[in-house]
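Any read-out appearing in this document is the output of simple, stated calculations on the displayed coordinates, not a laboratory observation. Keep in mind it's a predicted model, so treat the numbers as computed, not measured. Cβ atoms are built from the backbone, for glycine too; each structure is taken alone.
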Structure I
Amino acid sequence: MLIALDLDGTVWDHLDISSLYPPFRRVGPFTIIDSRGSAVNLRPHVRDFLLWARENGHILATLSWNDFDVAYQALKTFEIESYFHYLAIEPHPRKDKMLYKLLRQIKEEKGVEIEPKDIVYVDDRDIHIKEIRENIGTVRFIQFGKDVKCFLELVELLSPSRRSLSSRQL
């Protein structure tokens, strides 16, 4: 399964990491600040979720509308960039196009064609769903903050025995 995670408002609490000013500095286990002192907090249990996903054979990717360099620096400062197999981070809102490119890249590199039904997309907002449905197909969408409140709930939701419960299909 491919798990595509939004960053802003989902992996961390800041809603626009691209508006911040690197370099970032770690000030706590779950907090970084930019060069002007703006704080960004990693969501609780993100690392646990990422580790669980990798250990269970899932392909992990970001799917983020951001400046790549700024978002990557934040991922690196939080020390979570290495959990992701792919970083789909582009400075435009067309997550359907990012996902399409990601699927092509996975097919080219791994020889694996991932069907829409085998994609889980997690985002705090549902504004990209329509375009993803129209251009990719019916992926499993989980809205962070609504369908799940924390990443431990996401582990429970995606565990094999609970796979079909509590999420919305596109």
Structure II
Amino acid sequence: MTKVGIIMGSDSDMPVMKEAIEVLQSFDIETEVDIVSAHRTPEKLYEYAKHAHTRGINVIIAGAGGAAHLPGMVASLSPLPVIGVPVKSRNSIDGWDSILSILQMPGGVPVATVALDGAKNAGILAAQIIGQADKCVLDKVIFYKESLKLKVNKAAEKMNKRNK
């Protein structure tokens, strides 16, 4: 079974990270969700990152605010693709500290980074990665993208009718 690991530095990140969970559930992709703090539980972070692939995890989504070391530290230890979600937290500098901490990784330790509070896109990106090896997931991603196009076309049609 394909699984995505979704981790966050604190339970206060859950309102943002739940969007990734919901998206992945809509694609029928199993998720494993946990709180793993880079600064408060470094041993747990190490164990999680080193062994996630042995538990059937295929992609890791890591959300963090403030200094936001979680995605990068996980990427340094895991062979799996890591998607970082910068979270605008109460101690953040308008989210810029989180964005830059996740985005500015050194060569050799990539982290795919989505927008501030962009967990929904992290979920979609994880599904797209998994879809490259799972035709069923790929078909669901294609259907999802088509539904976005239809939604925009319907909105445009409605607006054009009002403006005539």
Structure III
Amino acid sequence: MRTKMSQAQRTVPGAGYGRWLTLAIWLAVVAAVALVGSSVTLPKIPTWYAGLVKPSFTPPNAVFGPVWTVLYVMMAVAVWRVGAASDPARTRAVALFAVQLALNAIWSPVFFGMEAPRFGLAIIGALLVSLAATAVAFWRIDRTAGALLAPYLAWLCYAIALNAAIVVLN
């Protein structure tokens, strides 16, 4: 008799070192994106970014690093869970994750590196759309993975408002 597997059985990575290696790989991939962003961003904070007119709801610069660190770890855990699922939709979901991660990776080089807030706004808008699609796909496969992307979605909405305000004010 065939029994229906629970969501946890379908999505929790299997036993053994392989599951932890896979998590480590996802953490490394996401960390690489974070390093690209910070390597372009940090030199511009005291120079170009400091000279921009920013909205009143701009957080202190010290907030960004810790927030992004937590979000990147949550992203890696989410994609790890989905990648381990037996659901045939996982390939599409991981591909959507890759698209949003690529857009995430290019936002900082555009906004900070090229000093192009308008172009950055277009990229972050596309990032929001791709992240929303990713979150829905993840939620359908593994609700925990989908929930892990919710803070990232909320932060990205805030970041779009900040980016848009910088465009308007400058």
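Some values worked out for this structure:
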item	result
Test item: distance in nm of label points 7 Å out along Cα→Cβ at positions 86 and 110 calculated as 4.1, pick one of I, II, III	III
When distance in nm of label points 7 Å out along Cα→Cβ at positions 30 and 142 is computed for each of I, II, III, the largest belongs to	II
Answer label among I, II, III for the case where helix-only ellipticity at 222 nm (-39500 (n - 2.57) for each DSSP H run of 4 or more, over all residues; to 500), calculated from the coordinates, equals -9000	I
